[in-house]
Every structure is written in structure tokens, then in C-alpha cells.
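Nothing in this text is a laboratory measurement; each read-out follows from the coordinates by a stated rule. From a predicted model like this one, the values you see are computed outputs, not experimental measurements. Cβ atoms are built from the backbone, for glycine too; each structure is taken alone.
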Structure I
Amino acid sequence: MSDRAQAVLLTGNHAVAWAARLARPKVAPGYPITPQTPILEKLTEFQAAGEFDAEIITPESEHSVMAACIPASLAGVRVFTATASQGLLLMHELLHYASGARAPIVMANVNRTVASPWAFWPDQTDSLSQRDTGWIQYYVESAQEALDTVIQAFRVAEAVSLPTMVNLDAFYVSHALEPVFIPSQADVDAFLPPFAPTHRIDPVSVESWGNVVTQDMYCRHRQGIDEAMGQVPAVALATDRDWNQLTGRGYGLVERYRCDGARTVIVSLGSMCGTAREAVDALRDAGEPVGLAKVRLFRPFPVEALRAALAGVANVLVLDRNFSPGHGGVLHQELKAALYGLPDAPRVDGYLSGVGGVNVSPAKIVEFVRGLGAASASPDSVWVR
């Protein structure tokens with residue numbers, strides 16, 4: 001780790017704001033929404049103190065926020081924004097525009113329940129319902145990982161020309177204080193060079209964007225997005241390795257925890273993984289071979305990394321803090337598809353646990369693991385509370 005890093009107590013939201021400051025965006029549109037508001041507030045504090053050299057725009061809605069992000073990015077400057085829940089849903093139309101424009105915007109999304117009914121608890125349905133918009137998606141476990149991932153996200157987004165969303169759970173991460181190492185500006189500048197896109201809107205070198213196109217041109221454009229998504233795992237892995245070399249912190253695409261010799265592996269996203277670690281430790285102390293595979297990169301889905309992480313495992317237990325009506329747990333269904341057809345594929349059980357912010361304790365996860373095998377694996381996700 002660089003000796004220039006400083007450790008301070010930060011919430012996940014303030015860790016995100018620090019990451020945005022260190023990345024040096026030039027435009028940062030935002031609209032306050034619980035529980036994202038402290039990110040925008042902290043950025044305005046930085047700006048008022050002369051520590052954040054960016055244009056902070058506060059439009060009338062989240063839809064307008066993304067409408068401001070896209071042309072700023074296309075003009076050739078680095079862009080950051082943040083939102084949550086209903087705000088992300090209001091952006092939905094423009095999320096497609098952003099990926100279609102190949103605008104490498106980085107956005108932090110604080111995962112929160114979506115209405116109705118109205119609630120303010122951690123739930124990942126808001127971002128997972130945007131998984132087909134063409135945005136790269138990361139999910140983080142802690143404030144430290146949030147800071148590190150936002151900085152990494154700019155490098156990945158700009159390398160493949162796709163927007164990137166960094167998701168952190170409401171309150172469990174966004175508002176919880178923990179020691180966070182803040183890297184020096186010099187280290188981040190060395191890791192993240194100035195944004196200098198090959199293509200941008202420039203009256204001197206004229207290009208256009210958003211024209212009406214033929215069927216074939218549209219199809220080729222979508223193929224281009226697919227090719228860019230195909231580059232993401234390798235770019236993200238190399239970026240994470242470089243960050244690890246610089247700071248001593250790396251996460252991979254799928255993080256394996258105590259998986260060596262495991263017969264059962266828990267798979268989850270975000271802060272649930274921190275709770276699952278405690279459950280794994282308790283089970284290991286009891287002599288039970290259980291591990292954890294944390295999915296950090298969700299879009300593109302890291303199929304090869306997951307197949308490697310789960311090779312030789314007998315049972316997989318997927319914990320979903322999200323719910324797709326008529327589909328079940330999103331991670332459960334995606335993982336089953338990724339493992340389909342493999343010889344000796346593990347049995348995969350999915351539990352809808354923590355939906356709507358319901359607390360899931362380490363003891364409850366231990367109970368889930370010990371209950372596996374009582375019945376045949378179900379293709380559907382099972383509700384548990």
C-alpha cells in the first residue's frame with residue numbers, strides 16, 4: 001500500500017464522494033434522493049472548499065440529470081453522477097441513450113427499495129432491473145470497496161466506451177462508518193490518466209451522434225456494444241490487478257473466500273457477503289466445508305470466473321436481496337444459466353433473503369446451509385425471512 005494513503009472514518013456515501021473527487025471529473029450532475037443525498041452534499045462541500053474542480057449541475061429530476069451527463073461525456077469530459085431507487089428508474093430511458101452513445105459515464109447507485117409500497121431499505125431490485133440497458137454493473141461490499149471501485153470504474157468505462165454503475169447497499173454500506181484508506185491524488189492521477197476520447201463532439205473536427213439509421217446500421221451498432229462488453233472482464237481484471245499493486249487492495253471479478261475444499265459455496269452480491277463471511281467462519285469452525293463466492297462484476301456476467309470458482313463444488317446456495325416477479329431471484333437465475341450444461345454441475349438452490357431490507361443474520365445463513373439437501377433442488381427461488 002502506498003505510504004501516502006490516509007485512513008479516516010467514512011460512510012459508504014462519503015467514500016464514493018472522495019472517489020469522485022480523486023477521479024477529477026469535470027461535470028457532475030445530481031439530484032438528491034434518499035439515501036444517495038450525502039454523496040451530492042459532500043461533493044458540493046468539496047467544491048465550496050476549492051477541492052473539487054467540476055461543474056455541479058442540479059436539474060429538476062433524475063431524468064434530466066442523465067440528460068445532462070450524456071452530452072457532457074460526448075463533449076469529451078469525464079462525468080460522474082449518483083442516484084438511488086426511484087431516481088434510477090426515472091433515468092431508465094436515458095440509460096439506454098447513454099450506452100448507445102458509448103458515453104463512459106460513471107454513476108454510483110445506492111440500492112434501495114422501489115415503490116410501491118414506499119420504503120427506504122436496502123434492496124437491489126432497482127439496479128438489477130436495469131441489467132439490459134447496456135451499463136457495466138459492479139456491486140460492492142464495503143465503503144472501502146466503494147471508493148476503490150468508483151476509481152476503477154472510470155478506467156474500465158473509458159477503456160471500452162461504456163457507462164458504468166457502481167452499486168452499494170442502502171444504509172448497510174451507504175450510511176455505516178468504517179475506516180477507509182484514501183489514496184493520494186498523485187497515486188490516483190498515475191492510475192487514472194486524463195480522459196482523452198478519440199471521438200467527441202467538436203466543432204473543429206465535426207462528428208454527429210443520434211442520427212436515424214437503417215436496420216443494418218442499428219444491428220451493427222448493437223453488435224459493437226456486445227463486443228465492448230466482451231472486453232470488460234479482461235479490462236476489469238487488469239485494472240483491479242493494477243490497483244492492487246498500487247494500494248494493496250484487489251477484489252477480482254468473483255472473490256473466493258475459504259472455498260478451498262468447500263463442498264458448499266454461498267454466492268451473493270453486496271453487503272450480504274459480509275454477513276456470509278461470518279457464517280462461513282462459524283461453519284468452518286464447526287468442521288463444515290463451506291465457502292463464499294462474492295460476485296463483484298454482474299454485467300457483463302462473469303460466466304467463466306464463476307465456473308472456475310465453483311468447479312468441483314457439490315452445492316451452491318444463492319442469496320438474493322432482490323425479487324423479479326415471475327422470475328424469482330435474479331442472481332439465482334443468472335447463475336443457473338451460467339452453469340447449465342456443465343458436467344458435474346453443482347446443485348443450485350436460491351433463497352430470496354433480505355428482500356426489502358429484511359435482516360439476515362450469520363446464524364440464519366448457517367441455518368440455510370444446514371437445511372440444504374432436505375429436498376430436491378427447486379428451479380424457483382424460495383422465500384425465507
Structure II
Amino acid sequence: MSDRGAPRVAVVHEWLTTLAGGERVLEQILRIWPTADLFAVVDFLSDADRALMQGKRARTTFIQRLPWARTKYRSYLPLMPIAIEQLDVSGYDIVISSSHAVAKGVITGPDQLHVSYVHSPIRYAWDLQHQYLAEAGMSRGLKSAIARLILHYMRIWDLRSSTGVDVFVANSGFIARRIRKAYRRDALVVYPPVNVDRFTPRADKQDFYFTASRMVPYKKMPLIIEAFSRMPTRRLIVVGDGPEFERAKAVAGPNVTLLGYQGNEVLVDHMQRARAFVFAAEEDFGITPVEAQACGTPVIAFGKGGVLETVVGEGPARTGLFYGEQSVDAIIDAVERFEALPEAIGPDACRRNAERFSEARFRERFEHTVAVACGQVEAQPA
């Protein structure tokens with residue numbers, strides 16, 4: 001550790017351009033270690049978003065200065081392994097990376113502790129490669145061959161750089177299994193933070209179902225809409241916009257209301273009043289179902305991925321139910337099973353379950369995990 005007593009901490013993130021799920025995790029990490037120095041491939045945060053990061057400005061890589069880096073930074077993915085390796089964190093005792101692509105590849109020495117909080121191994125380079133190429137229209141042809149070659153290189157680098165991590169922490173058991181498959185390494189699980197305190201549960205539910213998401217292919221929003229269009233006596237309200245909005249609009253029946261993009265107040269109001277929240281994506285963790293439960297609202301979800309760890313599907317403390325495939329018929333069957341439950345799912349059970357994923361709980365668990373890795377405290381049961 002540092003000669004000054006308290007360990008010096010560096011926090012490495014991928015790219016800082018907007019606030020999404022990964023940045024919410026970063027925000028809480030910086031609340032645990034407010035004196036830490038921040039590093040990233042690029043940093044183009046707005047002043048308002050930067051305030052949530054303790055006002056810190058990241059030390060960045062050469063990609064920050066390349067043409068069109070502000071909007072086209074993802075196009076420089078093939079250069080990011082080289083870029084992340086040039087960040088000098090040699091003066092720190094503890095290095096914490098928040099990684100879903102290259103951040104974990106920062107180079108550390110034998111006397112440094114590197115803890116990597118992994119949102120996922122690089123999805124488009126590992127098991128989701130074929131899905132991403134298909135959605136990008138690159139299943140065949142010259143562009144496909146070039147993309148596959150780049151992703152092959154990324155896989156080799158990703159596996160090699162995993163050896164520099166001392167402790168892997170996954171955001172769910174689902175991602176821990178993906179880490180095991182990709183890197184042959186075990187990972188501890190610390191669920192990401194959800195701001196459950198901004199939601200108030202309501203018991204006076206109204207007779208409509210609700211879903212909300214960006215309308216991108218893997219979210220399967222048109223699937224939910226089509227299913228409810230085939231159930232004309234049941235009402236569905238939808239919040240969200242994106243590339244698949246027109247497709248969603250085309251399959252929407254008169255019982256489906258598409259509100260497009262809405263602000264937080266409208267989103268939360270509908271989430272509180274809904275009979276149930278419907279979810280069709282396979283997510284690494286899935287924050288929205290937790291937010292719905294924080295509102296006291298049960299969840300009807302596709303039973304794969306992180307949602308299996310955030311929704312209780314059976315027993316006296318159940319908070320929702322699952323369906324087994326991403327299909328219209330499966331969603332219809334799940335809604336019918338939900339309505340046929342012998343006892344309604346109560347808002348109190350939903351809220352109690354959501355509180356397991358609070359920001360305070362994340363900070364407590366993650367700080368303890370790093371302290372154990374440093375040998376500062378003994379491990380305790382989760």
C-alpha cells in the first residue's frame with residue numbers, strides 16, 4: 001500500500017459520453033472512493049452528467065483526439081486495446097475497472113490489486129457475435145469478413161488481458177457464468193445499484209399492463225405489442241422510442257397505446273399504476289424490472305438472463321412469473337397464467353425484493369469485496 005497510509009485508488013471506465021447503466025455503477029464506485037482518479041478511453045460528458053461523477057474529468061487516451069471521436073468513438077474499437085494499455089496507472093495501489101469492453105485490459109503490476117467489475121465480457125465478440133452481425137446487416141460479404149477478423153482479434157486480446165485481473169466481480173450470476181465460459185475464471189457477484197428510493201409503491205393498481213424500453217431489436221418490444229394486440233380485451237401502454245418504433249406501430253392493435261419517448265415522471269406514473277410490467281429481453285441484469293418492483297408492480301418476464309435473479313417467480317414472496325420462449329404465444333400464456341394466480345402478487349413483496357438492489361446495498365457489498373481482496377477484513381457470508 002501507499003507510504004502515505006491510505007491506498008491510492010484508480011478507477012478505469014470504458015467511455016464517458018452519457019449516463020447509462022454502466023455509468024450509474026461508476027457513480028456509486030466514485031462515492032465509495034471519492035478521492036480516486038478517473039481514467040477512460042474518451043470523456044465527453046456534459047457538465048450536468050459530470051456533476052454525478054464528483055465533477056471528475058477522466059484522464060483519456062489518444063482516441064480522445066482522433067477525428068469524430070465525440071460521436072464515432074465506437075468505430076475506433078480495434079484501437080481500444082492499444083489505447084487502454086497506454087493508460088499509466090502504475091502509481092496506484094488499487095485499480096478498479098468498470099468493464100464491458102476493454103477497461104479491464106489496463107496494465108497493472110505485481111504489487112497492485114486489480115478488481116474488475118464486469119458488466120459483461122465483450123458481448124459482440126463472444127456468444128452474441130452472430131446476433132450482432134445479423135442485426136448490423138453483416139452476415140456475409142466483405143464487410144462481414146473484416147468484422148469477423150476484427151472480432152477474432154478482440155477475443156484473443158480479451159482472453160489474454162483477463163490474466164491481469166486479480167478479482168473478477170460480475171453484475172449477476174448470469175454474467176459470472178459468461179466470465180467462466182470466456183476466461184475460465186470465477187467471479188464474485190455484486191448486483192448493480194438501482195435507485196429504488198426514487199420510486200414509491202402503489203397498491204391501487206389499474207386495469208392495464210405496461211412496458212417500457214428503447215426499441216432496439218434485442219428488447220423484443222414489437223413481440224410484446226403483437227401479443228397484446230391478439231388479446232383485445234387487455235390494455236397495454238408502451239413507453240419508448242427507437243429504430244423499431246415503426247414496426248411496433250404497425251403491429252399495434254386499438255388496445256395498445258404507444259406513447260413514444262417520455263420523461264421520468266410519466267414513466268414512473270405508469271409503472272406505479274400498472275397491473276403488471278411486461279419484459280421480453282434477455283438482459284445481463286435488467287434494471288427496469290427492478291424499478292417496476294420498486295413501484296410495487298409485478299413483472300411478467302422472459303425467463304432467461306439476469307431477470308431470473310431479480311424477480312421471484314414462485315413461493316409466498318413471489319414478485320412475478322416467467323415464460324420460456326420469446327414468442328407471441330408464450331407471452332399470451334404468461335398473461336393468462338398471471339391473471340389466474342390464486343392470490344394476487346402484493347406490492348409489499350415486490351418492494352421488499354427491489355430493496356435488495358439499492359444503491360446503499362451495492363456500495364456496502366462492493367466496498368466489502370475490495371476490502372477482502374486487500375486483506376483489510378475477513379470475508380463474510382453475502
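Out of I, II, which structure matches 16.0 when mean count of other Cβ atoms within 10 Å over residues 111-118 is calculated?
This figure was derived from I.
Quick check: 26.4 is what I get for mean count of other Cβ atoms within 10 Å over residues 15-22, calculated from one of I, II. Which structure matches?
For mean count of other Cβ atoms within 10 Å over residues 15-22, the value 26.4 is produced by structure I.
Comparing structures I, II by distance in nm of label points 7 Å out along Cα→Cβ at positions 191 and 239, which one has the largest value?
II
So distance in nm of label points 7 Å out along Cα→Cβ at positions 63 and 367, computed for just one structure, reads 4.4; which one of I, II is that?
Computing distance in nm of label points 7 Å out along Cα→Cβ at positions 63 and 367 on every structure in I, II gives 4.4 only for I.
Given 8, 27, 29, 22, 11, 2, 0 as the derived value for P(r) over Cα pairs in 10 Å bins from 0, in percent, for residues 103-310 alone, which of the supplied structures I, II does it correspond to?
II
As an exercise: relative contact order in percent (Cα under 8 Å, 6 or more apart), calculated from one structure in I, II, equals 16. Which structure is it?
I
-12500 is what came out when helix-only ellipticity at 222 nm (-39500 (n - 2.57) for each DSSP H run of 4 or more, over all residues; to 500) was calculated for one structure; which of I, II is it?
Computing helix-only ellipticity at 222 nm (-39500 (n - 2.57) for each DSSP H run of 4 or more, over all residues; to 500) on every structure in I, II gives -12500 only for I.
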